[in-house]
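Some structures are shown below for you to check.
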Structure 1
Amino acid sequence: MKKLILVSSPPACGKTYVSRKLAKALGNVVYLDKDTLIPLSKQIFRVAKKPYNRSSDFFEENVRDYEYETILALGLEALGYADTVIINAPFTRELRNPELLSELKKRISDRGARLTVIWVVTNEDVCRERMMKRHSDRDGYKISHWNDYVKTIDFSVPAPPNDDPEVDLLLFYNSSEAEFIKSMHDVTCALQNE
């Protein structure tokens, strides 16, 4: 059966690294990364003459949801040509909202596919270290306002997929190299045996 895989978690948990490694291990997949849309988002800030701040009200009102809608549309379209599509994006709100999750499942099901969520579980301190090491302009506000920022982030595993037989939820532990190696093995095996 076709599947749309969402590799999800809060920022700096290792989604990109994990999802790229999974895409290579699985082979013959369409890999999409929401960060590919960042140049378009930056242009929206420029045109609006707003400071580039992905934690701002402006971002929330004018950019965030459009990035998600676009990456999902690309993923759903790709299901017409490939059996497995991996999308690397946080989806932290969407996976906790039963209505949005139900709508997403329907859209995926309409394309003859099943939704699989891979939630990357990473310690908050490790996330902060990784964020500081990657030196990305999208993280400036988060790092300089870490205590305020982290209060807005829910690192817990989203509940809706857990209790839903139509959604596969796999946990990928990624706070250390040993966790990564074990999870890479376990999650790859689970995806290949579905």
Structure 2
Amino acid sequence: MAYTPDKPPLAESTDDLRARIPGWGADLDPKDRPAFPRERFDPDASGAHWTFPERQEPHEDRERSIEHKFVTPAFGTSVGLKGLSGALRRVAYRRYSEGRAAHWLILLAADRVDVLESNVGSFLSLHPDNPFTETGVVSELTHHGLSSRLNRKRADLSHQWIDPVIVSAPWVAGAAVAYSAAKRARALTSQGR
């Protein structure tokens, strides 16, 4: 009855509900509950066996918001801060409140820098990333990729044309930069002779 001037009907009484619905209110009496002997009703109890949780070993390299007095009692330690992305994250947490847009924009920029650092690290390693297998391009040919992409019920049908461009653009740009650098290095070595 929302958005009408009529008064909503009053709720049915428990006797009316019990008469209309078989078994309604069967657990209202605590003695009828399966856990009755062990069950204690204490609305102030939280169920915790501590007043403050045991703290994880402090780690100096963890991010901590300026709103908080200390790092949360339990925190992740799988990946520490590193490189320029880590420096950006430190700036975001040490200078800006979580309520400021600058905090979140710096964290977004740090994520993008981290991706760039990972890609550069991959190229410098002996086992660089393989864009063909890791982006799922091969599965397009082996798992009915074309027929599933042409399905008219897909929500992403309108922007599918740009997906290959977005995925391949960084690799094409990286190859162009590498080619340009190699060409310039070759020109410099030929002039030096």
*For structures 1, 2, which has the highest computed value of FRET efficiency 1/(1 + (r/R0)^6) of positions 32 and 64 (r between Cβ atoms, R0 = 35 Å, to 0.05)?*
1
*Looking at mean count of other Cβ atoms within 10 Å over residues 120-127, point out which structure of 1, 2 has the largest value.*
1
_mean count of other Cβ atoms within 10 Å over residues 80-87 - highest-scoring structure of 1, 2_ = 1
_Winner on relative contact order in percent (Cα under 8 Å, 6 or more apart) once structures 1, 2 are ranked, highest first_ = 1
*For structures 1, 2, calculate distance in nm of label points 7 Å out along Cα→Cβ at positions 152 and 176 and state which one comes out highest.*
2
_For semi-axes √(5λ) of the Cα gyration tensor in Å computed as 57, 32, 19, the structure of 1, 2 it came from_ = 2
*Ranking 1, 2 by FRET efficiency 1/(1 + (r/R0)^6) of positions 112 and 144 (r between Cβ atoms, R0 = 35 Å, to 0.05), the structure that comes out highest*: 2
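Every read-out reported here was derived from the displayed coordinates using simple, explicitly stated rules and does not represent laboratory data. Everything numeric here is computed off the predicted structure, so don't read it as measured data. Cβ atoms are built from the backbone, for glycine too; each structure is taken alone.
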